[in-house]
1. Taking distance in nm of label points 7 Å out along Cα→Cβ at positions 47 and 335 as the criterion, which structure among P, Q, R has the greatest value?
2. For percent of Cα pairs over 38 Å apart, which of the structures P, Q, R scores highest?
3. Which structure, out of P, Q, R, was distance in nm of label points 7 Å out along Cα→Cβ at positions 23 and 311 derived from, given a value of 1.9?
4. By the measure distance in nm of label points 7 Å out along Cα→Cβ at positions 15 and 271, tell me the structure among P, Q, R with the highest figure.
5. When FRET efficiency 1/(1 + (r/R0)^6) of positions 119 and 247 (r between Cβ atoms, R0 = 25 Å, to 0.05) is compared over structures P, Q, R, which one is greatest?
6. Given 17 as the derived value for relative contact order in percent (Cα under 8 Å, 6 or more apart), which of the supplied structures P, Q, R does it correspond to?
Structure P
Amino acid sequence: MKQNFLKYQAQTSPHPLGLEISHAKGSYIYDIENNAHLDFVAGVSATPLGHNHPKIIHAIKNQLDKYMHVMVYGEYVQKPSVELSKLLAQNLPEPLEQTYLTNSGTEAIEGALKLAKRATGRSEIISAKNAYHGNTMGSMSVMGYEERKQAFRPLLPNINFIEFNNLDDLNKITTKTACVILETIQGGAGFIVPKNNYLKAVKKRCSEVDALLILDEIQPGFGRTGKLFGFEHYSCIPDILVTGKALGGGMPIGAFTASKELMLLLQDNPKLGHITTFGGHPVIAASALATLKEITETNLINETLEKEKLFRKLLIHPLIKEIRGIGLMLALIMPTPEITNQLILKCKEKGLILFWLLFEPKAVRITPPLTISRPEIEQGCKIILSILNKIES
């Protein structure tokens, strides 16, 4: 199987981890030899309720028995996508009331950028250095990391960059700016959180020049930070909110949400301003609806901050220079990239799944399912410390 994987399936790096998967349940992924691997990554934050959650599986099977794809997005009234959009609105502050469902986070970013241009009639987009918003051409255009973009130029024109958390850069936002797009918490850059009311200041500046603020919550959204949405920590409501990953509960999804007034702009002049065949797919929407209900109707969000405290209490070691992030969106910062690589690969051999971040080579991702138990956290941290002790010696 691994040979076929390398021969027939296109790869994203020269050295994939190559774990051959048999099944997964709860906080564990099992290989074809039935070895259990404790999952501290959750599909890069995409499986917030762990693997094979019974409520998600039930929702998917129930919808499969009724119908799958019946029509392109936005034409037919389909209960799962309507109920999902309604539940999102009920859990979001005004004026975030209408949601456009897509197939992925990067597609949602594309829709959000188009909406901002349509609403303002402007072309300049401002993003942040070391930002990551996806890999389609528009999303890559607002990626703040030239090394990953240079091979694919030309990209979108009129994109400018500011430094995240730098208040002095806000004067670059002007009456020429259609929108500012930021991750609520910078992911690929190393889980950089906003400081000194940064997001609030950005929103104020956008309001002064009639630009829109787009917040990308594809990673921090849906309980991972100890709030349903990361922006709730920072007294800043975006004009357009982009979500994905965890919303699907393990199924592929993206969404962008804004006021009804803004969303109406995609209906006309021109008509079909943003279209998709499979966005809002009923089976995926059913999975997302079950996921969102479970997150909002249980104590998982409050437990997230308690689990963060446990990680910070246990993960004390001379080689851990810093723990960045909030809730269960954490990154261990190692002294060197080489130590990061050793830790991730050696933990894999010991049955613990860790992963890298895109742009910070010294970071080790810890983003487990929100459902992870305290004993599982203790078990995983014990493995991490044992590996670090060997590296140190």
Structure Q
Amino acid sequence: MVLKQELTPEHLLRIIFDYTAKIASETKLNSVLVLMANMGREMILSDRCTVWLIDAVREELYTTVAHGVDEIRIPFGSGFVGTAIETGESIIVEDAYNDPRFNPDNDLKTGYVTKSIISIPFRNNEGNIIGAYQAVNKMTESAVFTTRDLDMLSLAASYAGKSLESVLLHQEIVDTQREIISTMGEIGEIRNKETGNHVKRVADYSYVLALGLGLSEYEAELLRTASPMHDIGKVAIPDAVLLKPGKLTDEEYDIIKSHTKIGHQLLKGSRRELLRTASIVAEQHHEKWNGTGYPNGLKGEDIHIYGRITAVADVFDALSAERVYKAAWPIEKIEALFLEERGRHFDPAVVDVFFETLPKLLAIREQFSDK
């Protein structure tokens, strides 16, 4: 371990200004948590810094951002951080293993040795505790945290806690939108004797394919959130047609095909980017690269990239999933079909990415299996 010297006031101010500016301009929860953890670690020269949040529903404390480890969950009141959150008081400990409040489970899992600890709760604008900072192992010669560290981390907690609240509120709105969209998508599929897992799989397939094509994380996530609505127009198709066991007449097939237009009409008027994206997917996921699809007979790149991606994701799931009316296709047969339809039904670039990412797609299929 390389020991460090205490920061000068000028250096400390530079860290504060740099990180507070970054935190103020960030809207993604995980990014804010990373910035908070890094700011805390640099300000008080700790080896690791963790940002803990409260999960009231599960009565747990959790962190998705902890230097050196993955997500951790602990019961309310557990360990130093649980005590700090429960009491609202900051804690400084010189030797963790000599304190009965210390929970050594994570050290035992990772082989890390915790010595000194500082835990500081942070509050929202209404003064309610919403989480805590916890820093581990002071990286100076003394190897213990001081009251100066407490003041510095408290300053970081005061600012970051209020910024975090606004991001959490934004995230809650986004999560609610996603849940509503996913549920609506599932309702449409259940009428068609599909399972809720169908829309989950198509969503995750679309995300993987989008990233593989070079779309940004934002665009890929937008498509993943919107794609469960691809068949929402089927809610308006009569059961006598939608659930007909035998061959459809030409007139009945035209009624089935109208679900693309209906879905588009339901969603296109929204000012929300998420629902506008869903309207594109709903309308265009049955278009074909060679122009023989429906409802508009679009061809090639006139089909939106979201529609081209969802077409591959939807067909892959339809073929690979077992249903009461058909057996699942073996993967070799599915691969042969996509090769045959490359440049006909499907965008060649999307098909190429399909084969490149097939192991990930199969892992998703297994994770959300209907069995």
Structure R
Amino acid sequence: MKMVFRWYGEGNDTVTLAQIKQIPGVEGIVWALHDVPAGEEWPMDKIMAYKRLADAHGFHLDVVESVNIHDDIKLGLPSRDLYIENYKRTIAKLATVGVKTICYNFMPVFDWVRTDLYKEMEDGSTALFMEKAKIADMDPMELVRKIAGNPAFTMPGWEPERLGKLTELFAAYRDVTEADLRSHLAYFLEQIVPVAEHYDIKMAIHPDDPPYPIFGLPRIVKNRDDIRAILDLVDSPSNGVTLCSGSLGANPDNDIPAMVREFAGRIPFAHIRNVKVYDNGDFIETSHRTQDGTVDISGIVMAYHDTGFNGYARPDHGRHIWDEKCRPGYGLYDRALGIMYLWGVWDACERSRQTTKEAIS
């Protein structure tokens, strides 16, 4: 397991590379050009600027999250071919700086949805929260005002230029079914995966967050069956999944350790985080500790260890603790604690395996 840490870039993140360097076992940053609109080819000078910063701190740039998909591709419009060509050229450029994995998603309109960015927990910390019943009756524009109301931090998937076209986007997706969206994904993958194979890069689709329909929009990465169907669209090691335990874990029916075992070899990137799901379907993001949430984090890490996982993993969203002022979900302290919890479980697995070998010999 190769540990990495998501970083939003110089001047766009409260966490510094020098601080990340002090977290044991972190060897790379998960990055992106957040100021480049979806669909545009990434400029080489901006890519190289990230490369220089990473090199200066001894980090690799193996994982990009995300090279976002233009909505014309998701909608299957004739103009999608232009944006797919831009995507191919971006892949070629990323290969020159050592990128091995590209995380992306195929969620219409919203990359993720929460109803509260700073829900207070019993211990006084705050965390991202989803009130399921509230979202059913909420006007999407009310949600936009809530999520995008803090101009200090850009939120991935909630970029102003995208939100400014929200009414048009909802109208465009009105008649798009899950079958349509899956077909449009197949068209994209059939063209992109051969390019990724050529450059030894793995594409890794992120699950829907949360893993059920929102505002009547189609969702196609919700569970085991959806992931299997996507991997079968183009049967290649370069067509993989970013297995996100928090996104999938918002539905307690998803058996994530079983998914780790089933899709071993097709998971180049793991997001590992915990959520506590309430009986009414609400959920809040907790510490990574298994007992604090509904997701079997220990079982997930053990499944990765048992299957010989050698891909990239990062602690996903963390709580906001110790009065840290940061981008929602992306502070330093709780994610660093999360890494140490993940390493603790991994090290225990390593020790157990060694003890077993010694007993056999």
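Throughout, read-outs are computed from the coordinates displayed, never taken from laboratory work. Everything quoted here is computed from the prediction, not taken from an experiment. Cβ atoms are built from the backbone, for glycine too; each structure is taken alone.
1. Numbers: P: 3.5; Q: 4.7; R: 2.3.
Largest one: structure Q.
2. On the way: P: 18; Q: 38; R: 11.
Once percent of Cα pairs over 38 Å apart is worked out for each structure, Q has the highest.
3. Working: P: 2.8; Q: 4.8; R: 1.9.
Computed on structure R.
4. Numbers: P: 5.5; Q: 4.3; R: 1.4.
Answer by largest value of distance in nm of label points 7 Å out along Cα→Cβ at positions 15 and 271: P.
5. Values: P: 0.60; Q: 0.00; R: 0.90.
Of structures P, Q, R, the maximum of FRET efficiency 1/(1 + (r/R0)^6) of positions 119 and 247 (r between Cβ atoms, R0 = 25 Å, to 0.05) occurs in R.
6. Working: P: 23; Q: 11; R: 17.
This value belongs to structure R.
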